[in-house]
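Have a look at these structures, which come just after this line.
Please treat every number below as a calculation from the coordinates, not as lab data. Quick caveat: nothing in here was measured; it's all calculated off a predicted structure. Cβ atoms are built from the backbone, for glycine too; each structure is taken alone.
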Structure P
Amino acid sequence: MSQKEDNLIVVLDIGSASTRVLAADLNEGALRYRGHAVMESAGMRKGLIAELGPAAKVVKAANEQTERVARANIDECVVGVGGPHIRGLNTNGGFELGSRMREITREDVRTAVERARAVERPPDREILHLLPRQFIVDDQPGIFDPVGMVGTRLEVDLHIATCSGSALQSTVTCANRAGLEVTEAILESIAAAESTLSADERELGVCLLDIGAHSSDLVVFFEGAVAHTASIPVGGAHFTNDLAVGLQMPVANAEQLKRQYGHAVVTAVPQTAEIEIANPQPQMLRLRVIAEILEPRARELLYFVKESLRQGGVVEALGAGCVLTGGGANLPGMLDVTESQLRVPARTGMPVRLSNMPGELANTGFSTAIGMLLYAHRTRVTRAAENNGLRAKLRAIFASSF
């Protein structure tokens with residue numbers, strides 16, 4: 001195994017059902033796949049880490065497998081954060097630049113953002129992302145980057161994505177116990193959007209719904225910026241549990257039945273279609289019975305999504321419709337239920353392909369992990385550009401002193 005590589009980016013996605021580690025590096029300007037591992041999660045309950053020991057053991061095993069594939073030492077990672085504890089809010093803040101117009105600097109932007117983020121929040125809430133929706137210079141709205149412009153007042157409309165501080169710390173501690181230092185935490189819905197949404201969709205207005213095992217995270221983009229984030233406490237595991245209870249069978253059998261024959265629309269299943277199941281004795285089961293159990297849960301999920309959109313004031317902002325991703329998006333009929341409930345077009349969001357990426361990663365289950373790589377890479381590039389700009393200014397200052 002080789003030494004640690006500075007250009008290697010590793011992401012850790014601890015889900016309720018699966019734990020994923022994905023590594024990539026920068027090769028000729030593009031992210032190149034280096035290795036990955038997927039393992040069944042342990043120590044999880046309702047989307048949160050309930051037992052650190054089993055969860056850390058799985059993370060450590062997944063990381064070691066990724067190291068073998070990538071042929072590199074991995075001792076740090078970026079983690080994803082999602083689940084029912086996610087909250088988002090919109091706020092506004094600004095300040096006077098002076099009595100005379102002057103040029104707006106990067107420091108002015110930071111000051112405006114700090115003013116906007118100074119809102120009261122419970123002590124256990126941790127800020128994940130500060131996402132400017134627009135800047136306003138002297139009552140002129142719709143500005144994406146005000147640096148270099150001139151004015152007397154600068155304001156910002158800001159979206160703040162927060163999470164439970166204890167839930168985030170549990171994720172960090174889990175990674176630490178597995179021998180990994182956490183360098184950054186990313187909201188999973190924003191990561192999934194990074195790998196599945198186009199620039200046009202973000203501009204026109206779109207809802208990205210990431211359907212996980214125990215919860216479904218959503219993010220709404222409008223005019224290129226994040227307008228709403230939330231989490232719905234319904235996921236793929238609830239569909240499976242409904243089947244297990246309704247058909248009186250083990251959860252593992254219900255999961256297999258859902259994957260093979262499940263459908264979220266009863267009328268799309270032929271009335272006479274039947275299969276033979278062992279439960280525990282062989283018996284015939286009409287496929288419509290499966291759909292009759294799954295459809296109410298699908299409609300419940302989309303009802304909660306619509307309510308969240310309504311509360312966020314973004315129901316009418318979905319010009320490009322809704323994009324479904326995550327493992328739960330693969331259930332046939334989910335797009336039909338989404339379109340009927342939200343009254344907008346819907347599609348399945350597949351992640352973009354990385355250079356050298358195996359075909360098995362080209363599925364909705366890897367949208368979040370691949371998006372985390374893209375997001376982490378973009379933030380690294382942005383920070384490097386800002387640091388280079390600062391160094392250039394310092395060199396110019398010192399040069400003018402002699």
Structure Q
Amino acid sequence: MSTMQWCRYRNDQLLAEDVPLAELAAEFGTPTYVYSKAAILAAYREFALAAEGRRALVCYALKANSNLAVIELLARAGAGFDIVSAGELARVLAAGGDAAKVVFSGVGKSEADIRAALAAGVRCFNVESEPELERINAIAGTTGQRARISLRINPDVDAGTHPYISTGLRENKFGIAHERALAAFELAASLPHLEVQGIDCHIGSQITEIAPFLAALDELLELAGRIEAAGISLSHLDLGGGLGINYQGEQPPSRRDLLAAIFARVAAHPLGRRYELMFEFGRAIVGNAGVLLTRIEYLKSTPVKDFAVVDAAMNDLMRPALYDAWHGVLPVLRRDSAQVIYDVVGPVCESGDWLARNRPLAVQAGDLLAIESAGAYGMTMSSNYNSRPRAAEVLVDGDRALLVRHRETLESLYALERRLPPEA
């Protein structure tokens with residue numbers, strides 16, 4: 001389900017499912033993130049149906065959107081979870097998720113991270129270096145446990161995406177180099193407090209073709225054969241995630257077609273049928289299920305450019321400033337008047353504070369805009385830069401709107417800070 005299937009006009013008013021966005025702005029203020037329950041579940045269920053009848057676990061990558069209500073929706077639907085911190089683990093548990101369906105990824109796990117994951121009983125650590133193997137082994141030894149691990153391999157596959165979100169090339173910080181993989185598995189098998197379970201990779205994000213996934217899978221299957229030949233048994237292959245969404249006319253493969261191609265390639269391999277498959281999708285589940293609702297404060301004209309200055313900013317949605325990312329912009333009220341080409345910018349004191357450039361809009365000061373495809377890497381990457389409270393979050397379910405995160409208050413910005421004592 002794309003953004004436009006749940007976000008549509010009725011009598012020139014933009015609705016989120018069956019709720020007018022203008023009503024949400026009146027009730028909850030702006031800026032506010034608005035998510036569609038139906039769109040989130042439809043995206044996850046497409047993956048789940050594609051994996052039905054297979055030995056497979058579809059995990060949701062929390063880094064995309066870690067709101068408790070989103071996590072709970074997906075936990076109820078049967079999803080596993082991919083986490084990268086003890087904080088994300090705490091969110092899964094607080095939302096009712098099952099630790100036994102959690103895989104713990106990330107290149108820099110701290111001792112506190114590892115202890116929390118062992119105490120919770122996560123399914124598997126996705127390990128990214130030999131020193132991490134040794135750290136997990138040592139900590140598991142102090143707790144009398146054997147930690148279940150998978151090794152993340154860097155397959156040196158070009159995902160054809162933005163350099164900042166490419167993770168499978170030789171020069172990236174992620175994973176263990178292909179040529180060192182067998183030695184790393186042998187080290188893992190020799191450590192007494194580790195249980196080797198799988199091999200995994202993740203080559204990047206916003207991938208719009210099937211071929212890079214299959215190239216990475218081929219690397220994993222080839223390595224799995226050599227690892228098994230060395231006497232180390234594996235039970236699963238983890239292909240990570242990274243499937244892209246439609247921001248500006250991209251045409252990524254469907255969720256069903258991607259998984260069908262992967263299952264077919266695995267089935268054709270002599271070892272393939274013995275392995276459970278695991279996936280870690282984030283953006284492809286929530287990216288097109290959210291909008292950022294914002295209000296125009298001023299329309300500013302200069303000799304060379306017209307600006308729509310809104311109350312959302314780069315601290316609310318970092319992707320345009322960070323990646324030069326493109327997000328669609330929809331007026332909440334569709335006016336029958338001439339369009340003007342605007343840059344949609346925020347109030348933060350940075351030239352990089354923009355949400356969209358060169359957009360034709362028929363708007364007035366005070367109008368509302370919906371920034372499309374903001375369900376992933378929006379709220380999770382937000383900050384308090386310029387001492388701005390972070391946005392509210394709302395989940396729509398048909399004609400109901402549920403506040404799932406209160407807007408931060410000004411007082412909350414410094415609630416953990418302390419003034420100097422009088423004598424200082």
If helix-only ellipticity at 222 nm (-39500 (n - 2.57) for each DSSP H run of 4 or more, over all residues; to 500) computes to -8500, which of P, Q did it come from? Q
If you rank structures P, Q by FRET efficiency 1/(1 + (r/R0)^6) of positions 212 and 300 (r between Cβ atoms, R0 = 35 Å, to 0.05), which sits at the top with the largest value? P
If you rank structures P, Q by volume of the Cα convex hull per residue in Å³, for residues 124-315 alone, the highest one is P
Looking at FRET efficiency 1/(1 + (r/R0)^6) of positions 12 and 84 (r between Cβ atoms, R0 = 41 Å, to 0.05), point out which structure of P, Q has the largest value. P
